[in-house]
Structure 1
Amino acid sequence: MPRTGDGPAPGRHGIMSDAHEWFRAGLGKSWVPAYLAGRGFPAGAQRRWGIGYAPARPDALTEHLRMLGYGDDEIVASGLARRGQAVRGQAVRGQARREQASQGRASQGQASQGQVGRLRDTFRGRAMFAIRTADGAIAGFIGRRRDDAPGPKYLNGPDTSLFHKGELLYGLHEARDRLAVGACPVLVEGPLDAIAVTIAGPAEYAAVATCGLALTTSQLAALGDVADLDETGVVLALDGDQAGRSGAVRTWERLAGIGGPLGTACLPAGHDPAGLLHSGGRTTVLEALRKRRPLMDEVVDAAVSRAGGALATPEERVTALRAASRVIAARPPESARQVVRLAARLDVPASLVTEVLVDTVSP
């Protein structure tokens, strides 16, 4: 039954909860359930994680929220729709037409096709994942396109008064109980990666997604509020390609100060945890996490490659040594092992590595 008046559901996050309920209600008639089940995410996991679907019709959610009594300004302020100018006669994608036909609806909005300021839903034709605050309220959404659709793989909603991408981690609220009893935090990129890790090792690991952003100090603080990072440490499970390795180096800069062990999962090139779940099943994902290598190895090797070139001359090796020493100095407990590694890779005496390292940390 529609709400009367222009008041939202009780509470600041009412419009987000109503949108989420609607996304979930539309899941069963979409491409999403079969697609996810085929990639190793069974129906039970889809329900537990509250996955939904945003139809492809440009104003489907907007019309629903208007029926519930929300005004256009509130819909826009929530990040669920944007104002724009539609072109008269613009073709609606075939997927949207099929959905309209199956639901017996005409695509008629409250504004004409050519009207300036007509609202268009932010998320269209995407699987939907809700991002929650520490107390479980929905702050925003991430939409994942189907593989053959155009546009970014993951689409974050815009920053709003409720949703600040650099402050929230997807899955943190859902993982809080497991993190509180010692599950190891795993940092991943996208929502399906977080769910894949949870499916693979629900008692041992608890994954949270940065949603395509480099880890921020606010996100790390939020993780530290529910997990004892000095005890559990953190594992990175980013894509096993050059972009993923670059992301690991950037994330290291935030993580270096925590006391617990830091590792990076051994993912095959071109695979993220969700892809690995699809290709190899949960056992393969679990093995990649358990066979992780120290994150400092990754970062030291990257520093050497970036600064030392071909390492063909003494000058290049010394330049690489100095760059790597700045990394090693950030984690003194790991310095002894890194001195041995670096001496072997650069073919220099360990005493020289130690000397440069001491010079680096000396005031």
Structure 2
Amino acid sequence: MPVRRKNILLVGATGTLGHYITELLREDLPAAKIISASRSADTRGELEHRPIDLLDPATFSSALQDVDVLIHAAGPFNHDPTEIVTQCLACGIHYIDIAEDRLFIEKVHQAAGLVSNASACAVTGCSTMPAMVSLFSQKFIGLDGLNAINIYLSLGAANPVSYGLMNGLLHPLGKPLMNEEKCFRKLFCRRHRDGIKKQYGNYIAPFSEGISIGGKKVPLSFHVGFDLPYINTGLRFGSYLVPHLSHQGLNRLTRLLLLPAGVVRRLGGTEGRLVIEARNDQGAVLDEIEIIAKQDGLKLPSAPAVWATKALLSMPAKTFPAGVIDLPAIISIADAVAWIRSHSYEVHIVERYTHHG
């Protein structure tokens, strides 16, 4: 009997990250069928399209027919995912999203817990944060003196921008952080391993109790910055404005900023950097991982969703426990490093201290 072709339903395929996910799925899973899903038709016509409205569960059944994996890449992630998650898991469809919003990720966990007869997995947060950071942080298991994790994400202003990306960036500005500071109220410069200085602001991390490393919760701080300092300054000013805006007001501001963002793109670069530092209680750096994307910096945040999809579709049924599963449980650091380097990106792992265990 011939094996049925695997079907991947990509919600948000026409968006910036959705476009990159489509490209990477075609490279890594050429035998799979990618189906675009959204409220409006895909005018590019590159993929089969199915209508779906994530706010209307009545549209789910027809969209999910014969689907093996649903990838939710339609930001901003400010809606309730309960219905789509529960329907996927109950129907044996793996659910994956690229959310970075802590509340959204928590709702996915809660939704998965509602499905007593789940026969599929849910992998949430499959972007730079939290999935990629969580995966590479496992490198620090057994590191003597590990007390905190510092994360630095540098973005190139020339990368494509969409409504979802812009809205997701603005939404946390001015909100309280775990250390009682406010998101993006402070700017600072960091000198990287190769001597290049980058500017950052403190940002909200999608980990409510710290990052889990070898079963232990480790406190972390998250910092984000662009390669153009005046964008960072603008975000700092925005941290005083955004908390006073209504949901509709933030949406209007997002649309207003999309036009100048298109102009600013011409002045910036495309390089992206992710640094994960392990520090002791004295603040000294123990180990460091740095990933550098000289070009196409936004492809890297798209990669974890593709890694998760490939892992879930490549393994026999019931290999992984049903329900929520974290990326480190289905892909190894070695495989992730190999993938990144095979796509001409750089990975630098600097070990300064002793690992045990």
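For which of 1, 2 does helix-only ellipticity at 222 nm (-39500 (n - 2.57) for each DSSP H run of 4 or more, over all residues; to 500), calculated from the coordinates, equal -13500? For helix-only ellipticity at 222 nm (-39500 (n - 2.57) for each DSSP H run of 4 or more, over all residues; to 500), the value -13500 is produced by structure 1.
Comparing Cα Rg over 2.2 N^0.38 Å across structures 1, 2, the highest value is found for 1. With mean count of other Cβ atoms within 10 Å over residues 203-210 derived from the coordinates and found to be 18.6, which of 1, 2 does the value describe? The correct label is 2. Between structures 1, 2, the greatest calculated value of relative contact order in percent (Cα under 8 Å, 6 or more apart) is seen in 2. Calculated for structures 1, 2, distance in nm of label points 7 Å out along Cα→Cβ at positions 235 and 323 is largest in 2.
Bear in mind that the values in this text are calculations on the coordinates, not laboratory data. As the structure is a prediction and not an experimental result, all values here were calculated from the model. Cβ atoms are built from the backbone, for glycine too; each structure is taken alone.
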